[in-house]
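**Q** Next come the structures, one after another.
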Structure 1
Amino acid sequence: MNQRNLLILVGALALVALAVLLLDRGGQRQLDEGDLLLPGLSESLNDVSEVVLRRSGNAVMVTLAQTADGWVVSDRGNYPANFSRLRQNLRGLAEARIFESKTSNPEFYERLGVRDINDSLATGTEFTITSPTVSAQVIVGRTDEGGGKLAYVRKTGEEQSYLVKASLDPGQGPNDWLDSALLDIPSTRIRSAQIRHPDGEILAVAKPRSDSVNYTVADIPAGRSLSYEGAANSIGAALAGLTLDDVEPTGDFEPGEVQPVLASFETFDGLRVDVQTWELADGERRVAFAATAQAPAEVAAPAETEAAEAGPVDAAEVARIADEAADITKRLGRWIYTVPSFKSDQFTRRMNDLLAAPE
């Protein structure tokens with residue numbers, strides 16, 4: 001073999017060696033600093049049809065699907081999804097770039113949170129992203145590096161793990177992927193509220209004007225008084241900033257013989273929100289909502305108050321309230337909710353909850 005052929009052979013062997021170095025054990029090119037983790041995903045984000053998140057033991061945490069009405073959580077009867085969280089994670093994965101190559105030794109995966117998701121001890125979350133053009137499976141491990149701007153990841157089926165530049169947050173459970181916002185009706189709009197218990201007790205509170213500081217309580221027993229002047233104000237604020245903890249379709253809810261507590265909230269501008277609350281044997285509560293628009297003649301201050309807010313009927317305002325009521329019932333009427341206890345407490349208040357201890 002002459003010198004020229006020897007040099008060609010050595011060069012070819014060098015290229016083969018380089019190619020081997022660039023391939024991981026699964027036949028994938030090892031990514032370099034600055035490379036995109038998932039090339040092509042960014043251009044295909046609008047075409048993504050499903051995202052499945054799995055946790056240890058390959059258990060499905062949540063399934064998200066894109067429908068004609070938007071993204072929904074399939075595991076919760078197609079309830080609207082938390083689109084902000086979905087967008088953050090999809091965009092984060094699509095734009096994730098390699099910051100540093102990490103271990104390819106399975107013994108060290110758990111330090112990064114990227115152990116195989118089939119393992120019952122896995123602590124990461126696997127994203128399976130499906131679209132007609134690009135699909136991907138990525139295990140997202142620890143996301144606490146770099147003030148939440150870096151995350152440890154590993155492509156499913158590959159041995160090489162990476163630290164990537166990405167802000168990712170898989171959440172702690174399926175409820176984190178639900179659109180949690182329910183109602184936000186401030187107490188300045190709430191004119192009165194009435195709570196009816198199955199045993200016949202009725203608690204009624206009201207205020208004469210939207211800027212009144214405190215709600216008055218009707219029919220306080222003789223010799224008793226409120227624990228403090230604003231004791232009923234939390235009831236009037238029950239629909240402000242109201243969010244869910246969990247949800248299920250009405251058809252899946254079986255309260256048995258439990259009768260609901262019925263609460264109604266009426267606003268100064270004619271909206272009425274009805275709330276049913278079931279207090280279950282296990283101490284949990286379930287809540288349902290509906291809304292109606294009241295006729296203008298019905299929008300009057302309670303008889304026991306003075307200086308009622310009143311004015312000429314505004315047809316546009318009446319139509320707006322009717323639309324608002326219809327929207328609330330359309331959005332919330334097909335579902336049974338679990339809401340934070342400090343809110344559901346307000347839907348089930350009794351007179352004695354508001355009163356000072358008897359002397």
Structure 2
Amino acid sequence: MKRRHFVGGLAATASLAACAKQDANCGAAGTSGGAPIEWTAVTSWPPKYPGLGVAVNNLAERIKAASNGRLLIKVYAAGELVPAFEVFDSVSRGTVECGHGASYYHKGKVDAAQFFTAIPFGLNAAEMNGWLYYGGGLELWRELYEPFNLVPFPCGNTGVQMGGWFNKEINSVADLKGLKMRIPGLGGEVLRRAGGTPVTLPGSEIFTSLKTGAIDATEWVGPYNDLSFGLQKAARFYYYPGWQEPGPTLEFIVNQAAWNSLSNDLQAIVDVCCQAINLDVNAEYTHGNASALQQLKDNPEVELREFPAEVLDYLQSISAQVVNELVAEDPAAAKIFASFDAFREISTPNQRISEQAFLETRER
């Protein structure tokens with residue numbers, strides 16, 4: 001997405017005043033003088049859950065305010081209207097107009113979609129935004145979703161996640177054997193090939209599964225959300241870094257017919273508000289993770305650990321194999337990965353002498 005996608009929406013929004021005075025181009029439902037448009041949104045998240053769960057509620061409030069009440073969105077959390085992992089299908093079919101979740105939940109349905117949330121050892125949050133908004137990533141995302149009658153928008157990013165909570169120490173590659181872990185997307189396939197058993201669970205089921213021993217480990221998000229779920233009460237060892245999700249992007253998806261029914265200015269409002277929430281969620285996690293991590297570090301029942309280099313090297317080598325196989329089997333994935341990887345190649349040297357070098361300098 002080029003710069004026009006950032007500023008174009010703002011220019012279109014400026015037409016709202018003109019619409020109020022001139023109904024010739026603004027007489028449809030939801031515009032001045034017409035009845036409000038009412039949409040239903042479903043999500044993959046628990047109700048009122050920090051960050052993930054409230055993002056789409058905040059989006060709905062911003063859209064309502066920016067449209068002067070012409071577009072109203074009622075939000076249903078996971079399980080209130082549809083299950084957590086049925087958001088994609090519900091919006092695609094037009095059962096509801098829109099939804100909020102993560103594209104890697106569509107593994108097995110549209111495998112190439114996983115690139116638009118996160119792939120192991122992939123792009124961090126800043127890089128994902130750079131690729132999506134300016135590197136052609138968003139155009140590829142919309143092209144991928146077009147056959148499913150969906151229009152996707154980046155709508156939140158948690159930043160680099162944690163490696164997860166474990167009920168046993170991970171000291172070597174051998175400790176991955178037989179490990180039953182909640183881990184979605186390509187990260188789950190990497191674990192499987194490392195000898196573990198990946199399990200896909202919605203957030204609401206993670207604590208109980210970990211506490212009862214149904215799973216041995218889980219990755220979720222990071223300190224901010226992990227603390228709110230009380231995962232520190234279910235496992236002792238907290239590992240980093242989140243090799244599996246270095247910059248996971250959340251998605252807001254709109255049914256194509258519903259999108260086409262909007263006037264140009266309302267489309268611009270949705271676009272700009274999604275960009276605002278994309279920034280807002282990342283800011284919330286940057287702040288929330290910092291304070292939550294300190295609480296966890298102060299907890300004597302929690303042991304913060306870094307994955308051994310041997311384990312990370314092993315997981316990275318498997319990750320490359322998994323991605324290469326996906327690309328070889330799926331033309332859509334190949335096209336997306338070519339763009340994704342080309343940007344990663346040019347971004348890495350810049351990250352090394354900017355963000356990485358600065359943090360290392362600040363720590364001296």
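**Q** Please state which of the structures 1, 2 yields 0.25 when FRET efficiency 1/(1 + (r/R0)^6) of positions 138 and 266 (r between Cβ atoms, R0 = 41 Å, to 0.05) is computed from it.
**A** Derived from 1, not from the others.
**Q** Suppose mean count of other Cβ atoms within 10 Å over residues 98-105 works out to 16.0; of 1, 2, which structure was it derived from?
**A** 1
**Q** Where does the value -5500 come from, among 1, 2, when helix-only ellipticity at 222 nm (-39500 (n - 2.57) for each DSSP H run of 4 or more, over all residues; to 500) is the thing being computed?
**A** It must be structure 1, since only it matches.
**Q** Quick check: 14 is what I get for relative contact order in percent (Cα under 8 Å, 6 or more apart), calculated from one of 1, 2. Which structure matches?
**A** The value was obtained from structure 1.
**Q** Tell me which of 1, 2 gives 59, 21, 17 when you compute semi-axes √(5λ) of the Cα gyration tensor in Å.
**A** 1
**Q** Suppose mean count of other Cβ atoms within 10 Å over residues 50-57 works out to 22.2; of 1, 2, which structure was it derived from?
**A** Answer for the origin of the read-out: 2.
Only the coordinates and a few stated rules stand behind these numbers; no lab work does. Everything quoted here is computed from the prediction, not taken from an experiment. Cβ atoms are built from the backbone, for glycine too; each structure is taken alone.
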